[in-house]
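Engineer: Got some structures for you, see below.
Laboratory data are not the source of any read-out in this text; all were calculated from the coordinates shown. These numbers come from a predicted model, not from an experiment. Cβ atoms are built from the backbone, for glycine too; each structure is taken alone.
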Structure I
Amino acid sequence: MGLTLTEKIIKNHLIDGEMKKGTEIGIKIDQTLTQDATGTMAYLEFEAMGVPRVKTERSVAYIDHNTLQSGFENADDHRFIGSIAKKHGIYFSRPGNGICHQVHLERFGIPGKTLIGSDSHTPTGGGIGMLSIGAGGLDVAVAMGGGAYYITYPKIVKINLTGKLSPWVAAKDVILQVLRIMTVKGGVGKVIEYCGEGVKTLSVPERATITNMGAELGATSSIFPSDDITREFLKAQNRENVWVELSADTDAVYDEEININLSEIIPMAACPHMPDNVKTVNEIGNIKIDQVCIGSCTNSSLVDLLKVAHILKGKTVHPDVSLSIAPGSKQVFNMLAENGALSDLIAAGARILECACGPCIGMGQSPNSKGISLRTFNRNFEGRSGTKDGQIYLVSPELAAVSALTGVLTDPRTLGNMPEFKIPEVFSINDNMIELPADETDMESVEILRGPNIKPFPVTSPLSDNISAKCSLKVDDNITTDHIMPAGAKILPLRSNIPAISNHCFTVCDENFPARAKEYGESIIVGGVNYGQGSSREHAALAPLYLGVKAVIVKSFARIHRANLINAGILPLTFKTENDYDLISLSDELVLENVREAISDSVTELTLKNKTTGREITVLCELSGRAKDIILAGGLLNYTREQLK
């Protein structure tokens with residue numbers, strides 16, 4: 001029996017466990033990436049482990065999230081990351097060089113290698129055949145120190161692509177169709193592998209758009225084969241030497257199969273407030289719009305923006321619409337300037353932003369109140385834009401550009417004949433904004449530069465014998481990490497200061513939660529289905545840790561957030577019977593007795609006593625051997641210190 005592409009890469013990197021579905025495995029990590037919203041904490045954690053220099057083949061620190069500098073905090077974080085990268089053997093992509101996933105695809109990604117990043121959209125690298133996985137910062141720190149990265153051996157879903165996209169139909173429409181089929185929780189515990197004749201019709205940037213938004217499925221990763229199209233892309237980046245051909249065996253066996261005919265896909269949009277709330281443009285209708293934002297790690301490649309420039313050339317943005325465009329990298333920005341496309345964008349009235357995440361994480365360009373904003377981004381969670389009642393639609397660059405001209409949601413197929421847009425034979429290459437680390441002989445002389453906003457990792461302690469705490473919060477299904485730990489220009493600068501950022505924890509759901517949690521001292525959170533979906537931000541675990549949360553009991557977890565809770569030493573539990581969710585109310589007194597002994601003995605069913613109601617509830621504590629040891633130690637940092645000793 002043959003192997004899938006995913007299985008081949010895992011087999012070549014397996015250092016702990018067996019290739020058996022549902023079991024925990026540890027894989028060797030070749031590359032890591034961080035961004036500045038998560039990087040400061042990741043590097044504080046790396047420092048705490050006491051490893052002098054990274055042990056990966058390549059680790060890169062990017063500055064792309066917190067680039068709006070309205071105070072000293074972000075600038076101090078950037079300075080800290082730059083200095084720690086120089087000291088510990090990490091490449092440093094300076095502010096302005098571009099979005100981590102776009103730049104990594106261009107300059108560092110290698111087919112067949114493993115990559116983890118402290119950003120949930122790290123699977124973008126699957127566009128060139130990497131096994132790329134989003135992770136918490138502490139997991140990235142451990143990988144930089146030479147440790148394995150642990151995941152549950154995934155199910156593998158084959159998406160068989162046939163046909164070819166029609167003119168003005170985009171890769172964004174492909175992933176929206178996948179979301180329509182699988183939903184935001186349909187990919188949990190799975191890797192999505194794209195196969196079939198239709199793959200050959202998609203460029204690397206188109207493939208990367210699709211793998212990028214695989215994160216919205218809840219998938220561990222998404223991946224395309226590495227073929228001649230991959231080779232041509234890497235050759236144009238002057239990196240043909242790293243190319244290898246990779247694909248699944250013809251007799252590979254998959255856990256699920258989905259067939260999609262690219263020729264049948266039509267323009268679509270994800271409607272507010274969830275990426276899987278997908279409708280066709282015809283179903284939505286010609287709604288009036290207020291704003292268009294083009295960019296993000298999903299759709300800011302050169303080809304994407306060349307299409308936008310073609311649509312806008314010689315025309316003017318509708319007077320009722322604000323159009324902003326953020327190129328994904330300095331390379332893209334330079335090439336737009338060199339070929340005249342940038343002039344076309346400016347002349348049409350587009351507002352050109354820096355090469356960064358920007359509006360995607362609420363860092364500027366928030367829409368007007370109740371404003372309808374079309375965005376080429378990957379998430380449209382309520383309030384993520386910075387405007388709580390903003391109505392955010394996720395669309396392709398083509399649909400976004402034509403709608404910016406008409407002032408209403410417009411089918412791009414009305415544009416008529418589409419010219420052929422090709423990847424250039426040679427990209428403009430200038431890596432002058434990537435700083436190399438110090439040599440091993442010079443690293444001791446590098447000073448780490450710390451600002452007053454940079455606070456240490458929260459103190460953790462081994463799991464206690466009993467947990468007796470009140471329910472400090474009860475939330476519904478599909479709680480995102482944006483609910484738990486909001487982003488935006490006001491809060492992101494506090495990412496390196498857990499005590500300060502904890503004051504904003506869950507305030508989207510309940511503005512009194514931080515004060516209540518502090519009052520209780522120790523507490524338990526109760527939630528519904530797919531708890532913690534979205535961003536990989538470990539702050540959504542660290543802030544509750546700081547506020548005294550000892551356990552989270554839900555109907556089901558999103559993968560990365562559950563791992564982050566374990567890493568923080570917070571006990572992740574699920575209801576054995578989902579209806580038992582209704583048996584707990586806010587402020588109920590809850591008790592887990594002899595919990596340390598039970599977990600030590602690998603007991604998977606625990607009895608939760610609700611002292612307020614007198615009811616007993618069975619909850620599941622499904623921890624692997626290593627995850628069990630991490631919880632007992634009080635988190636991954638404590639566990640890793642013990643292992644290093």
Structure II
Amino acid sequence: MILPCGRPKGKEANMGLTIAQKIIRDHLVEGEMVPGREIGLRIDQTLTQDATGTMAYLEFEAMGIPRVRTELSVAYIDHNTLQSGFMNADDHRFIQSMAKKHGLKFSRPGNGICHQVHLERFGKPGKTLIGSDSHTPTGGGIGMLAMGAGGLDVAVAMGGGTYYINMPKMFKVELTGHLQPFVTAKDISLEILRILSVKGGVGAIIEWGGPGAKTLSVPERATITNMGTELGATTSIFPSDEVTKAFLEAEGRGRDYVPLASDPDAVYDRIIHIDLDTLTPKIACPHSPDKVVDVASLSDVKVDQVCIGSCTNSSFYDLLKVAGILKGKTIQPSVSLSLSPGSKQVLTMLADADALTDILSAGARLLECACGPCIGMGFSPNSAGVSLRTFNRNFEGRSGTKDGQVYLVSPETAAASALTGYITDPRTLGEAPDVTMPEAFRIDDSAVIDPAPVEEADQVEILKGPNIKECPVGDPLGDSLEGELVLKVGDNITTDHIMPAGSKILPYRSNVPHLSQYCFEVVDPSFPERAKAAGRSLIVGGENYGQGSSREHAALVPLYLGVRAVVAKSFARLHAANLINAGILPLTFEDPADYDKLSQGDQLQITHIQEGLETGSFLLEDASGVKIPLKGSFTERQKGMLRAGGLLKYVAAQGK
């Protein structure tokens with residue numbers, strides 16, 4: 001039963017609501033607002049990008065729904081824009097034809113990175129948004145409940161289906177003071193990562209508030225909500241206030257503004273205080289976003305490469321500051337500098353303001369308005385090269401160079417370091433550039449293509465190239481599972497470890513059989529062949545297994561290779577959901593110390609699975625008779641999905 005108005009239950013029932021709780025209340029379809037309980041939400045908007053989108057649209061096509069049923073769905077092309085062969089071009093053509101036929105807007109290659117463009121042109125305060133990209137929480141910068149999701153979840157939402165999550169806890173970060181010159185929103189993001197770690201936000205929504213929040217522009221807020229993904233948080237959100245209103249009006253979308261704030265007596269599970277007056281420039285060291293230290297402490301580190309852009313720090317506001325630092329100067333000969341504007345809007349406005357000339361004259365290389373180096377799609381560093389990036393992730397090998405040493409920094413630190421050739425605290429440069437938000441942005445939506453009218457949709461042909469293969473589908477979960485422990489890995493295994501990105505691999509995101517050759521390549525290149533030879537198999541992992549991207553390929557490819565269960569000390573939220581969607585059983589150790597009792601190559605068996613789904617208790621046994629208790633908590637819907645063989649089969653069965 002849902003409480004009146006969907007209010008929280010328990011001790012919070014008579015208290016005020018947080019921003020996120022208000023949006024959840026207004027979109028609640030199933031469940032109760034009790035932390036940890038499964039809830040179902042109505043989704044207003046969806047977005048996809050091309051690295052995950054092709055599979056999402058194949059899944060949507062398999063559902064047989066003629067037209068999307070959301071208020072707005074947008075298909076973006078921003079990841080696989082390097083067209084060195086036919087594969088990416090074919091995928092883009094397929095996505096465009098799907099968008100035209102089924103009622104989505106289509107953002108063409110070159111129009112920009114999905115999160116930046118969506119913030120500029122489509123996001124609305126108080127609305128729900130899910131996207132097949134883990135950094136969809138960028139939309140929280142304007143007061144959206146925006147969450148990353150697996151492609152199949154997005155496909156279901158596009159068809160009008162409910163999106164399910166466990167009701168999160170509520171954290172609040174109270175900001176006081178003002179950012180000092182050369183200290184930025186990126187430094188706030190790195191500071192919260194230092195405090196909480198990459199798993200400190202798991203199971204929580206992080207609300208940003210306090211008097212310091214009012215001093216931050218929408219691009220600064222979006223940087224912070226974008227980086228909240230690296231905390232493992234469900235999402236992050238800012239109030240919708242006068243700052244939000246001014247941004248939307250500058251984008252010609254003032255009508256989309258609605259005020260949104262938490263109640264004065266809202267209850268939070270944790271409150272964290274950050275004093276902006278005392279914050280200093282931060283840097284995340286290889287190979288994790290939470291290995292954060294002061295920039296000043298690394299002044300003796302020589303820099304080979306600097307990359308400025310990505311969905312985190314590629315706004316007009318960010319790049320104007322870069323231009324101000326570089327104007328009239330030249331980067332060090334030993335440094336290679338790239339610039340990836342977040343959108344066509346950003347690029348044209350930089351050109352109009354002559355800021356682009358200042359950046360290029362300093363020695364920067366201009367890349368496309370796309371994700372590019374952030375996902376290893378070009379501009380990889382030299383062997384063992386030190387690369388400073390204004391991105392959100394620095395996982396090992398993600399840059400495309402296996403031994404690349406990637407650091408995460410603000411645009412100001414990046415520009416300063418490009419000028420000196422060493423990691424440099426930008427406060428040593430003198431006076432900071434004075435940059436303010438424009439009263440009006442340059443509006444040009446010519447690269448966004450509208451779908452065909454409903455009456456013409458039947459005439460639209462879906463165009464598929466030879467690289468597009470069917471999505472693998474799981475088998476119904478029986479009562480026992482026997483198989484080899486085909487891979488044992490440690491803590492913080494990311495989706496980049498499981499299913500790498502990069503220019504050689506991303507073109508095959510719509511071809512799982514080919515993609516499978518690269519599964520766990522960074523960890524163990526022999527894994528694909530061993531998994532195939534084993535038939536049905538299991539994987540064992542440590543803490544926070546599956547952190548990082550929302551890419552469902554990190555579940556679909558192991559499924560294709562025969563993996564039927566993953567046992568870990570703990571899981572990242574998105575990956576656990578994707579495993580269940582694929583029909584793979586995710587279980588955790590009742591006693592984490594039992595992890596040490598298992599070795600790669602062990603023959604394992606899990607019995608009485610159907611009973612375990614009901615009780616939450618499972619038993620793992622190896623060939624020598626060692627018994628290890630496991631646990632798994634699943635909702636009735638998730639049990640149904642696992643028994644059916646995954647979400648696609650479950651949806652098909654529900655429709656009968």
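Engineer: On distance in nm of label points 7 Å out along Cα→Cβ at positions 81 and 225, which of the structures labelled I, II is highest? Intermediate values should be presented prior to the final figure.
Structural biologist: Working: I: 3.7; II: 2.3.
Going through I, II one by one, distance in nm of label points 7 Å out along Cα→Cβ at positions 81 and 225 peaks for structure I.
Engineer: Right, here's the next one. If distance in nm of label points 7 Å out along Cα→Cβ at positions 177 and 201 comes out at 2.1 when worked out from the coordinates, which of I, II was used? Walk me through the intermediate numbers first.
Structural biologist: On the way: I: 0.8; II: 2.1.
Working through the options, I get structure II.
Engineer: Tell me which structure, out of I, II, gives 2.7 once distance in nm of label points 7 Å out along Cα→Cβ at positions 361 and 441 is calculated. It would help to have the intermediate numbers written out before the result.
Structural biologist: Numbers: I: 3.8; II: 2.7.
Of the options listed, only II reproduces it.
Engineer: Figure out for me which of the structures I, II the number 3.7 belongs to, where distance in nm of label points 7 Å out along Cα→Cβ at positions 337 and 409 was derived from the coordinates.
Structural biologist: On the way: I: 3.7; II: 1.1.
The read-out was computed on structure I.
Engineer: Upon calculation of distance in nm of label points 7 Å out along Cα→Cβ at positions 313 and 457 from the atomic coordinates, which of the structures I, II produces 4.3?
Structural biologist: Values: I: 5.3; II: 4.3.
Derived from the structure labelled II.
Engineer: Here is a follow-up. Computing volume of the Cα convex hull per residue in Å³, for residues 513-568 alone gives 81 for which of I, II?
Structural biologist: Details: I: 70; II: 81.
Among I, II, the structure yielding 81 for volume of the Cα convex hull per residue in Å³, for residues 513-568 alone is II.
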